[in-house]
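Q: Structures incoming, each one as structure tokens.
Each value in this text was obtained by applying a stated rule to the coordinates, not by laboratory testing. Since we're looking at a predicted model, the values are computed, not measured. Cβ atoms are built from the backbone, for glycine too; each structure is taken alone.
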Structure 1
Amino acid sequence: MAAAHLKLRWSMKLLRTYRTINGEMWRAYQRGEIDPGTLSRERFCRLLGTMGRDAAEGGAMGAAYIDALSHRGDVLRGARSTLAAVARQARIAAVTNGIDRIQRARLAAAGIAHRFEVVVTSEGCGFAKPDPRIIHEALDRLGVSAGETAYVGDDAVADGGATRAAGVRFWWIDRGLGGEPPEVMERRLGSVRDILPLLGLDGRA
């Protein structure tokens, strides 16, 4: 989508290069070294530079990417029915690293925004996972304690680090992407649906 905007030919090499740069930039963002605007722009400036293109076009490429991403409503299989079941008995918050308007737009595009009583983004609160303060912000807004909360996530480093420091139980969704399981997880889930029996629910919306 963003590559097409600048007539950049798509290839596996382009994808691999982007993923490497994007991973480095996200880690810098999580460490608090750059802000969301720099992340959005600089990753594409670096990508274009490595591909022999004018790095100054990275801003336009980043803007095109953000616009397209805002309209995507991707969800894990079973997420909608699981959220519907959980929402009947528990209060739910979304805690996510990223640009506020994009994350909220994606929740709306997926048709699940109404399931979350609270949405906390790293841009909105000023802290990015694994900083536990983003978790504390969600707990404060929900009016609940760490001890009565479980956090479900698929990032062993960012989610695991934030929950450990915040004292919240971590239920890790293993998406089969490789890497070591987080030591701090209380539960290892094969899919999002595995949350239901842990809460005594049957999943019927």
Structure 2
Amino acid sequence: MNSFIEQPPWLYRKFFSAGIFRFSPKEKVVYLTFDDGPIPEVTPWVLDTLDKYNIKATFFCVGDNVGKHPDIYQEVLRRGHRVGNHTFNHLQGWKSYTKRYLANIAKAAELIDSDLFRPPHGHIRLPQMWFLRKRYKIIMWDVVTRDYNPAFTGEDILRVVKQRSRNGSIIVFHDSLKSIDRLESGLPKSIEWLLSQGYRFEVIP
């Protein structure tokens, strides 16, 4: 079960083939992404950490959080990072009628100017995905660090990154309160390990 969470299997990727799970395996590049912000207690620390290593990342923002913390959202952009839509209220597609789900994303789009979308939890119905792909690149993931798991430590995050990362990996972290305890040690260690392996970092194109 852990391996299914940390790295989606082939069948899952095939079922949601309209989404992007990984970029070219021919290039030694990884793509750090951060979900659920901006959060004042977490996102500025993440930005400072990325600056320390001169890394750019992609932030999938919740519209409600952008509305509450527009200054932090603008700081993400000012520092040269990419942003994406993560719905207005962190809605799960499986639990939402399509009309409501799409309206929630449209509401977030009033605050988040981006052609990128990531479904919260990866839970999305196929009709929702097929409709959204007309406007968005739907970004899924190749590696989930599980930094939100209270049973994890920073070392556990590092273990996931070491075991699962590969050329083209889209790696998910969270700039959220539920993750900060693991991020404080796990994010720098993960970045340092990836650098030691010769990876370079890019934003989602």
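Q: Given a value of 31 for percent of Cα pairs over 28 Å apart, point me to the structure among 1, 2 it was derived from. Intermediate values should be presented prior to the final figure.
A: Values: 1: 31; 2: 21.
This figure was derived from 1.
Q: Out of 1, 2, which one gives 32 for relative contact order in percent (Cα under 8 Å, 6 or more apart) as computed from the coordinates? Mind showing how you got there, number by number?
A: Values: 1: 17; 2: 32.
Considering all the candidates, the number was obtained from 2.
Q: Which of the displayed structures (1, 2) returns the greatest value of FRET efficiency 1/(1 + (r/R0)^6) of positions 54 and 150 (r between Cβ atoms, R0 = 41 Å, to 0.05) on calculation? Spell out each step's value before the answer.
A: Values: 1: 0.30; 2: 0.85.
Once FRET efficiency 1/(1 + (r/R0)^6) of positions 54 and 150 (r between Cβ atoms, R0 = 41 Å, to 0.05) is tallied for 1, 2, the winner is 2.
Q: Taking -11500 as the value of helix-only ellipticity at 222 nm (-39500 (n - 2.57) for each DSSP H run of 4 or more, over all residues; to 500) derived from one of the structures shown (1, 2), identify that structure.
A: Numbers: 1: -13500; 2: -11500.
Traced to structure 2.
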